[in-house]
Structure I
Amino acid sequence: MRNIASALRDIDLPDINCGGCGIVALAAIRLAKKHNENVRVIFLYTEEREMWFESNQSLIKDGLIKFVSIPSHIAIEFDGVVVDTGGNVSMSMYSCYHYDVTETELVLLLNHGDWNLDFERDKVIPRIEKILDIKLDDVKLEVIL
């Protein structure tokens, strides 16, 4: 099996990290499971969004992930390294982070969170599925107007 980080670089589509980073993290989880590997989701917060860190941890602990404020970035940890579609993530850009999110919780957040609506999920998700040979058919953002 090719390295997870290498597979993620294959889906480095334009603007993937402006609304698609959580979808990529979910794709990485599913790719890793398919090959009996382990990855962990990591929520990263810049200094500007640091105030959401503790609130989000409490909401996740209480089973209320669909009310979480979207972190600055979502990546994965694989083999002790934090990566996204661009390769290694510079942790110095973030003031705090947490790893306490399951696959099920991530799907809930992807379907209910306040995500960038300019990110064209309907076009990008099928491309990710094809590139990685995984399914993301449970990712359906519920927009409430």
Structure II
Amino acid sequence: MAKTLLDLAAKMKRLATAVDQAASNHAVKVALTIVGDLAYHTPVDTSKALSNWIVSIGTPTFKRIDPYFFGESGSSRNASAQQTIAAAKAMLANKKPGQVIYITNSQPYIRRLNEGYSRQAPAGFVERSVLIGRRVKFEFKAKA
């Protein structure tokens, strides 16, 4: 219990900082959940679309990268998915409270894939991944 108003103000400031950090940590968990789901549900032939789920902080990126592991007929799905998730984790490791997370895919045909062009995934797999991300439970334990 705070003994003075200054003690109370200091405690409230610590609590606000803890809430900000908890919200930031939650945003990272949500982003990783979404990227993880996208990595394993994006239709794969060469791994180009899968490898281009790119996480950035502060501003969206519109770059395109070569597949992490080139394959044919989906042969590189698991290796590319693992590398896509690892790249997202590496980017999110330095996220600070208040920074916005972007998940982009600049492959020109990603929209067609999401509209159901491939038999490997139903239309709306991107929206499905976002819904799964939204279900991540927020956890916050305040310290007195």
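Can you tell which of I, II yields -0.83, -1.17 when log10 I(q)/I(0) by the Debye sum over Cα atoms at q = 0.16, 0.20 Å⁻¹ is derived from it? Going label by label, the one that fits is II. One of I, II was used to calculate distance in nm of label points 7 Å out along Cα→Cβ at positions 84 and 124, giving 2.0; which? Structure of origin is II. Structures I, II were shown, and helix-only ellipticity at 222 nm (-39500 (n - 2.57) for each DSSP H run of 4 or more, over all residues; to 500) at -11000 was computed from I.
Bear in mind these aren't lab numbers, they're just calculated from the coordinates by the rules spelled out. Computed from a predicted model, the values in this text were never measured in an experiment. Cβ atoms are built from the backbone, for glycine too; each structure is taken alone.
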